[in-house]
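Throughout, read-outs are computed from the coordinates displayed, never taken from laboratory work. Predicted model, so just to flag it, every value in this text is computed and none were measured. Cβ atoms are built from the backbone, for glycine too; each structure is taken alone.
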Structure P
Amino acid sequence: MYKFLFLTLFTCLSYQADEVTITWSEDLTLQWSDFKGEPKPVGDAVATTASGISFGYSTTKSSSGLVDYSFSITAHFYPYKSWTINEPLSNIVLTHERLHFDITELYARKFRQRVSNTTFTNAINKEMERINNAINFELGEMQKKYDAETNHSQNTEQQIAWQHFIKAELDKLSRYGN
């Protein structure tokens, strides 16, 4: 038997290997001080959360096929890609930005769920890549929908609804948390 290791990092934004990251955890609360990037306002944007999912897996194969695999999937926040303008911003905006990171964790859990529930074949590399591509597409669509429906935090009723929705979704997938 031989062992094969495959590690890939995919994010919503570009990423440097030596950059500091913050890993999502239940008890973590992002603060404005975590947003260390150079502001790059586009339109009316006053802040940006850069987050993404990393995943890696290793397989054990024999001449007769796939024997076993293990995987790691993590949601990250990138402080030096995340920014805010230099004026004091409301807690409403900070809550909005935090929820972007929670949405990333939700999709990390969905990723873990799909991998856990997939029966892989010898084509595990292609199968993992398909799952990764689907998750990253869905994550991007959810982030866009969240911004559109909350009008980037300005629609407080929708902001509150999204907070409840994401918390409930995270709770449903709690067994897939880190």
Structure Q
Amino acid sequence: MVAGSLGGRRLAVPPGAGTRPTSDRVREALFSMLGDVGGTRVLDLFAGSGALAIEALSRGAASAVLVERDRRAADVIARNLDELGLAGGEAHLVRAPVEVAIRAARERGDAYDLVFLDPPYRLAPDLGPRLAEALTPLLAPGARVVGESDHRAPLDLPGLRVTHDRRYGDTLIRIHQA
């Protein structure tokens, strides 16, 4: 973890090349751009190791839902949440495809202030329009949506205004506002 109440703690990462955790450098820059996240309700889609949602919780977010369909990655998230004392509290892991989790959240009437989207880079260009449309009913007024993608194949979210657009090596971070 970069900062906050859990700062300095190391997270386990899923094995193999299928998951690409956000580097500490990019995570620190991202949270610098976001500013205060205290009290926010967070949705982390394609959660990987859970690092983004856990960082938000460490910095004062009220709650986080982490969505991951890959069994090995979800097991790592569960272990990270357990080891940090977040399991069963303010963090909730959903082991399901993103589309299923979004549909269930809409049916419950959930609303989020901060959404992290870090899909597999190769899928980002095709997923962007569908994700933007599906997420809109889940966004609280003034919500922010953070997209992480390869700069050569950006995650575009039509209908959401881009407020920050930064590149870190091959990684593109875009912050959108609802």
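Structural remarks
- Among P, Q, structure where relative contact order in percent (Cα under 8 Å, 6 or more apart) as derived comes to 24: P
- Structure with the greatest value (metric mean projected area of the Cα convex hull in nm², set P, Q): P
- Entry that produces -14000 once helix-only ellipticity at 222 nm (-39500 (n - 2.57) for each DSSP H run of 4 or more, over all residues; to 500) is calculated, selected from P, Q: P
- Comparison of P, Q by mean count of other Cβ atoms within 10 Å over residues 103-110 - largest value held by: P
- A value of 12.6 for mean count of other Cβ atoms within 10 Å over residues 87-94, calculated from one of P, Q, originates in structure P.
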